[in-house]
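Have a look at these structures, which come just after this line.
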Structure I
Amino acid sequence: MPRNSKLMQKQLVLRSKLWPNIHPQEHLWLRKERDGFTTLPRTMPLIMQIMDNMSPKGKPVSGTYLELWSRAFDECFVTLSKPREMAFHSGFTGQRGERTWKGRLQILSDLGFIMLQPGPSGPMSYALILNPYKVIQYAYHNKPNAGITADKFLALQARAIEIGANDLDHPWLTEEQAAEQKRKDAEAVAKAQAEADRIASVEVKAARKSSTKEKTSFLKKKSKKIPKAEKRS
């Protein structure tokens, strides 16, 4: 039995002893048997603390961020077509709830956790959720006043290693660096394609040359076999 399965079995036995009167199917939310869930990195509690530390004092953004995350699928972007509902789910109510929510979206955008685009719902119609590990990593190393303390970042790094997340193994690329990397990648692809085309061209020429030689050789052999009388005719 795999190690994880063995550990799970031990945890289930311990759970049954600690809470003998609990019926799992009835009282627990079981991921494999329920619908309506999303995937979260196990470091999310720490990530949310860090982004709140990065945001202006008295304007935490983690609730708004988590609401966005809960609506996103694997495409990592959200259509912001229900601002009042999303504001309410983020914890903002009343007449100023929607305005406060939009303010938090703008802070998340300014901090680099999301990117916003205009559309049918106004200036904030779509939100792209960027990798929070990378956003925090870049801010920690390049923005001394970002509000990320060393203990929080090192704790995030340690927890990431513990759970096997490699997001912090490589540095975050700025837009300029990403563009430069994209250019280099395109050049490498073009160079590889040119080399492939050159090799293919050489092979075609070699094949044609070989075919010509074989044809010439065949005609010579055939010519030798034809009697002189037939040649005259």
Structure II
Amino acid sequence: MGPVLNGLIKLQSVENRLRAAKAKLARSRRSVIIQENQVRSLQSALEAKKEETQLTKVQCDRLELELKARDAEVNKLRGSLNNAKTNKEYAAVLTMLNTTKADNSKIESQILELMKAIEADEEECRTIRKQIDEQKQVLEETRKKAEASASEQEAEIDQIQAEWDRVAKAIPADRLAIFNRVAETYDGEAVVKVEEQEGRSDAYSCGGCFMGITAESVNLLMTRDEIIRCPNCTRILVLAESHD
């Protein structure tokens, strides 16, 4: 292979290193975002639980007011019971009194259950607040680590990018444009080696998509310094070391 294809092979190697370095930096930054999202998720859960607790308190307060009014009604009925002049009147008032007391007992049970729910919700709020504090500490540690390594990673990227630019200068503009288009399509993998199919003579396949490559294409790679692309995936084909 000639200088163009050899230059593309070298550029592919630098491209791989450049994308790996950028991915490493992105992962570092993404780790901070993940921790931030976890803090926000906990904060949202806390706000939702606080709102739920408040609604339960409102319901509890309403029942307590209702119970207070009904207790007053019980006292009134007791007075009426004492003042009853006939057995019929006494029986009617007694029935109303017992019914009201039974209803009040149900309301008291509801209030008790609501108070238990409020206590449980408040305990859950305390737990979530503790989780938020712990998660914020994790976030701060993650942010410090990311910031500490970011400058080093960015310096490495700048260094590799400078090397990429140097290698790219030796490649004709039209060939470089093809490389860049294919690299964008395949996440940086623009150049792949032709692989000889095991157990078969003069049978080759693309190292990217593994579809068959004609012997004619391989012969062109052996004799010409031209870009030959896989007819299936359009990656740039080069010879394996055994064919160099």
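Throughout, read-outs are computed from the coordinates displayed, never taken from laboratory work. None of the values given here were measured: they were computed from a predicted structure. Cβ atoms are built from the backbone, for glycine too; each structure is taken alone.
Once FRET efficiency 1/(1 + (r/R0)^6) of positions 27 and 123 (r between Cβ atoms, R0 = 41 Å, to 0.05) is calculated for every structure in I, II, which label goes with the largest value?
II
Output the label of whichever structure in I, II has the greatest value of relative contact order in percent (Cα under 8 Å, 6 or more apart).
Biggest value here belongs to II.
Looking at structures I, II, which one was distance in nm of label points 7 Å out along Cα→Cβ at positions 19 and 203 calculated from, given that it came out as 3.0?
The structure behind it is II.
The value 6.5 for distance in nm of label points 7 Å out along Cα→Cβ at positions 11 and 211 was derived from one model only; which of I, II is it?
I
Can you say which of I, II returns -0.54 when log10 I(q)/I(0) by the Debye sum over Cα atoms at q = 0.08 Å⁻¹ is computed?
I
Thinking of I, II, which structure, once helix-only ellipticity at 222 nm (-39500 (n - 2.57) for each DSSP H run of 4 or more, over all residues; to 500) is computed, gives back -28500?
Traced to structure II.
If percent of Cα pairs over 16 Å apart, for residues 51-98 alone computes to 52, which of I, II did it come from?
Traced to structure II.
Compute FRET efficiency 1/(1 + (r/R0)^6) of positions 67 and 83 (r between Cβ atoms, R0 = 25 Å, to 0.05) for each of I, II and report the one that scores greatest.
Going through I, II one by one, FRET efficiency 1/(1 + (r/R0)^6) of positions 67 and 83 (r between Cβ atoms, R0 = 25 Å, to 0.05) is largest in I.
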